[in-house]
Every structure is written in C-alpha cells, then in structure tokens.
1. Can you tell which of I, II yields 13.5 when mean count of other Cβ atoms within 10 Å over residues 156-163 is derived from it?
2. From which structure (I, II) was volume of the Cα convex hull per residue in Å³, for residues 12-147 alone calculated, if the value obtained is 131?
3. Suppose helix-only ellipticity at 222 nm (-39500 (n - 2.57) for each DSSP H run of 4 or more, over all residues; to 500) works out to -11500; of I, II, which structure was it derived from?
4. With distance in nm of label points 7 Å out along Cα→Cβ at positions 28 and 92 as the yardstick, tell me which of I, II scores highest.
5. Which structure, out of I, II, was semi-axes √(5λ) of the Cα gyration tensor in Å calculated from, if the result is 34, 22, 17?
6. With relative contact order in percent (Cα under 8 Å, 6 or more apart) computed per structure, which member of I, II shows the largest figure?
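Just so it is clear, none of the values below were taken in a lab; they were calculated from the coordinates. For clarity, every value in this text was computed on a predicted model and none was experimentally measured. Cβ atoms are built from the backbone, for glycine too; each structure is taken alone.
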Structure I
Amino acid sequence: MRQFIVDAFTEKIFGGNPAAVCVVEKFPPESLMQNIARENNLSETAFVVRDGEIFRLRWFTPSTEIDFCGHATLATAFVLMTQIDKSLSAVEFDTLSGRFFVTRKGDLFEMNFPAYVPKKIPVTAEMSAAVHAEVREAYLARDLLMVLDDAATVENLSPDMDALTKLDGLTQAVTAAGDEFDCVSRIFAPKIKITEDPVTGSTHCLIAPYWANKLGKPKLLARQASARGGILHCEVAGERVKISGNAALFSVAELNI
C-alpha cells in the first residue's frame with residue numbers, strides 16, 4: 001500500500017497540518033484502516049479509491065472514522081493531482097458528508113464545502129473556565145466556536161483539556177479578529193484524542209461564516225495559530241465555503257501490509 005505524508009495549509013514542510021494519504025484500489029477492512037491511522041498517529045489518515053470519474057474518500061483519526069476533514073481532503077487532492085495523475089486540475093470526492101470538489105488554482109488547492117450555520121448559544125462559566133479566558137460569544141454547529149477578546153489571547157491560550165471534553169461540539173475552537181489576518185483561531189479536539197489540531201479546514205466552515213458576517217466581507221485570510229501554524233484562504237458564498245491552501249510533500253512510503 002502506497003502512503004504519502006503531506007503537510008496541508010503550508011508552503012513548506014514542518015508547517016501546517018500533516019495528513020497521511022493512502023491510495024488504494026479498494027478500501028481495506030475498517031479494522032486495518034483504523035490500525036494504520038493509529039500507527040501513523042496523525043490527526044487524520046485518508047484512504048482514497050478511484051471510482052470512474054470520481055474518488056471515494058474516507059478519513060480516520062487514531063481513534064475513529066470521521067465524516068468530514070478539510071486538511072486531509074486538501075492533502076489527498078494534492079497527492080492525486082501532483083503525484084498520481086498530473087493531468088488532473090480538479091477532482092470530485094464522494095464522502096460520508098456528500099460530494100466535494102477540489103480545484104487546483106496555481107499553487108493553491110480550492111475546496112468547496114457546505115457551510116456550517118453558526119447558531120448563537122449562551123456563554124457559560126464552564127466555557128471561560130475551560131479556556132482560561134473570558135469568552136465573549138459562543139456558537140455551535142458540529143463544533144463549538146468561542147469568540148475571545150483579541151489575537152494575543154488566542155495565541156497564548158493554555159486550555160484545560162479535561163474541561164474541554166465536557167463542553168459541546170466535536171471540537172472546541174477559539175477565535176478573535178486579527179491584525180495582519182482577518183481572524184486567528186486555535187482548535188482543540190480532546191474528545192477524539194487530538195489535543196490541538198494544527199490547521200483545521202472543516203472547522204473553518206463555521207469560523208469563516210461567522211467572520212464574514214461580522215466583518216461584512218466574503219473573502220477572508222485566516223491564520224490558525226497552533227505551534228505549526230497555517231494559512232487558509234476562505235470565501236463564503238451563500239451556503240458554501242471555499243477554502244484554499246498550499247500543500248507540501250514530506251514523504252512517500254510503501255506500507256508493509
């Protein structure tokens with residue numbers, strides 16, 4: 001089985017969010033895919049199968065299969081278009097969350113996803129206690145989004161992981177307006193055994209609509225302020241969010257399976 005490690009949402013290796021991409025003729029047994037993801041110990045391992053003109057795509061964390069992952073989608077599209085079939089300029093994925101399109105635009109790979117609709121919820125004392133900062137606003141879709149005072153607060157945050165697991169949402173995100181960037185964010189996922197996700201495309205389907213509405217602009221330049229860091233080009237178009245990013249190939253391996 002051929003496996004690629006790709007750093008997504010970065011121009012250079014050792015930045016962005018690493019994902020493993022396994023290109024296979026048919027999906028292996030779920031137990032094997034889960035074991036490979038556990039062995040890789042990256043936030044996501046993607047498995048992709050060509051099916052005529054489309055590609056069937058599945059994502060696994062070290063602990064479970066998930067229904068949506070942005071950075072591993074970008075990584076998979078990058079592998080297909082730069083390593084597997086260089087004639088491709090766009091790919092269509094069939095996933096647990098529906099059909100996604102990824103289009104190559106120069107060095108950027110543009111993903112077209114359904115937007116999460118931010119539903120405002122009351123801020124609780126438990127939220128502020130979990131992130132060790134005052135939460136100004138809170139929104140919930142698949143993930144929980146907590147709005148903080150400023151970018152410095154987001155960047156210097158040291159949350160309580162046990163407390164985060166008791167909050168709503170698959171992941172717990174914090175965000176604030178930026179200076180050089182329209183917004184900065186950090187995203188934590190202790191419920192699925194990921195302490196902090198370096199760069200998260202899927203949660204920006206919630207973050208981007210919030211800031212597009214708040215700032216009154218559909219196009220945003222977002223920074224995820226993890227230790228590795230990453231840049232996301234976001235465009236909100238009605239019920240869709242276009243998220244673009246670079247990617248860098250770290251390694252290619254043949255798995256002994």
Structure II
Amino acid sequence: MQQSPNGVVDAPLIIAGREFSSRLILGTGKYRNSEDMLAAFEAASPGMITVALRRIDFDDPKSRSILEDVDWKRYTILPNTAGCQTADEAVRVARLARSMGLSDWIKLEVIPDAKYLLPDPIGTLEAAEILVNEGFTVMPYINADPVLAKRLQEVGTATVMPLASPIGSGQGIPDYRQIQIIIEQATVPVVVDAGIGAPSDAALAMEIGADACLVNTAIAKATNPAAMARAMRMGLDAGRLAYVAGRIPKLAYASASSPLEGVVR
C-alpha cells in the first residue's frame with residue numbers, strides 16, 4: 001500500500017504482477033525534438049513510455065534515436081503496434097519487438113481507419129488471442145466498448161485501454177458512461193488512452209475510477225511540453241486522490257452546508 005502526504009492509503013498500480021510508481025504512461029510521438037521529449041519525461045516521471053516500432057526505420061540513425069535516447073534503466077519501455085492495420089501486421093510487429101529483445105509486453109493497436117483512427121474490435125480481439133497464447137503481456141487499445149473489454153479480459157489481456165476520444169483530438173472525455181461500465185466490470189487495470197487534452201481530462205478519468213492514463217499529443221504539442229507533462233501528472237494524481245478519498249454523491253437538489261437545527265430565529 002502507498003500513503004499520500006495527506007494520509008490517504010492507496011493500493012499501487014499493478015499490471016501483470018509488476019508494480020508501477022506512477023499511473024501516467026507517456027508516448028514518444030509528435031515531439032519537436034528529443035530535448036523536449038526527455039524534458040517531459042523528467043517532469044512527469046511516467047510509469048511507462050510507449051514506442052511505436054512500426055514508425056522506426058532501423059537503418060536511419062535519426063529515427064532509431066528514439067530508442068537510444070531513452071534511459072531504459074529508468075523507464076519501462078512499452079512497444080506498441082501503432083500503424084498496423086490488420087491483426088496479422090500487429091502480431092508480426094509484436095514478434096519483432098520480442099526478437100529484438102525489447103519486451104514481451106505489447107500495447108496492441110489495430111487501426112485500419114485512417115481518418116478517425118478508430119481501432120478495429122475484431123482484429124484487436126484476434127491479435128490479442130494469438131499474442132496471449134504466445135506468452136505476451138498484452139495491453140489492447142479499444143473503443144469504449146464494455147462487451148469487447150470483457151472478451152479481451154477473458155482471453156487473458158493484462159489491461160484494457162479504452163479511448164476517451166479519437167487519438168490526438170484533444171476532445172477529452174465527452175461521455176464517460178461507457179468507460180464507467182468498463183471500470184465497473186473490469187478484472188484487470190483500465191487505462192484511459194487517447195483524446196486527453198488537458199490535466200482536467202486526466203483528473204476526470206481517475207475520478208471515475210480508471211487505474212491509469214496514457215497521454216501523448218497533449219504534452220508533445222504543447223508550447224512547453226515539460227510544463228504540460230508536470231501539469232498532467234498533477235491532474236492525474238489529484239484525480240486519483242479524489243477517487244480514493246471518496247467524492248460526495250451528485251444530488252438533484254440543494255443540501256445546506258450549515259445545519260438548520262438550533263438556529264436562533
């Protein structure tokens with residue numbers, strides 16, 4: 001158990017038996033340069049950093065430097081299958097990551113939709129079954145679909161990662177009711193992934209009971225990525241603390257903050 005400075009005791013984030021000190025996961029895409037990226041990592045102290053292998057040209061030193069710039073002893077690297085349009089492609093990239101000795105943990109993305117970048121539920125489930133059977137620790141990116149989330153848990157994924165809104169849109173969480181159902185039914189950690197635009201979005205995700213958040217564009221494209229990374233971490237921590245502390249229920253009517261009993265009239 002972990003105790004906050006306010007004395008609130010919280011269970012740590014545990015995924016597939018591994019404990020993480022932070023519930024924030026950061027991406028490596030869209031940064032203007034490696035200096036901005038590393039400054040953001042330093043400011044946020046993320047639990048994991050995800051890297052898209054499909055977008056790395058291993059014959060190009062500049063592209064390859066994404067892997068070389070990150071301190072592997074300090075951060076847990078999570079390869080992902082971004083850019084894969086089919087289950088077969090995603091499985092092939094995951095196997096590549098393992099063969100390179102990067103990791104047998106994989107963030108699974110199967111996205112055939114070039115305009116809205118929405119994940120393919122059928123392809124994702126197919127790839128997840130194959131990879132779980134091959135011993136991978138699979139963290140699948142999905143729509144906020146409670147039925148699919150349950151099916152993925154049944155085949156043995158380590159998490160489910162429902163989107164808040166489309167990738168890179170910064171729309172935040174316009175409707176979190178489906179995510180709430182996923183959280184209610186979950187037997188594995190729920191990581192809200194994609195669409196987070198501001199620290200308030202990360203706070204909301206944690207307030208409704210998510211276990212972690214993955215953020216990329218909102219930090220990478222900010223005017224000051226390091227400052228936004230720190231703000232995002234603070235928002236996430238505040239939301240988690242509020243969830244553990246227990247918020248008051250929403251009422252349809254007013255409730256006086258000062259009791260009326262004993263009031264001198």
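1. Label of the source structure: I.
2. II
3. II
4. Going through I, II one by one, distance in nm of label points 7 Å out along Cα→Cβ at positions 28 and 92 is largest in I.
5. Value 34, 22, 17 for semi-axes √(5λ) of the Cα gyration tensor in Å corresponds to II out of I, II.
6. I
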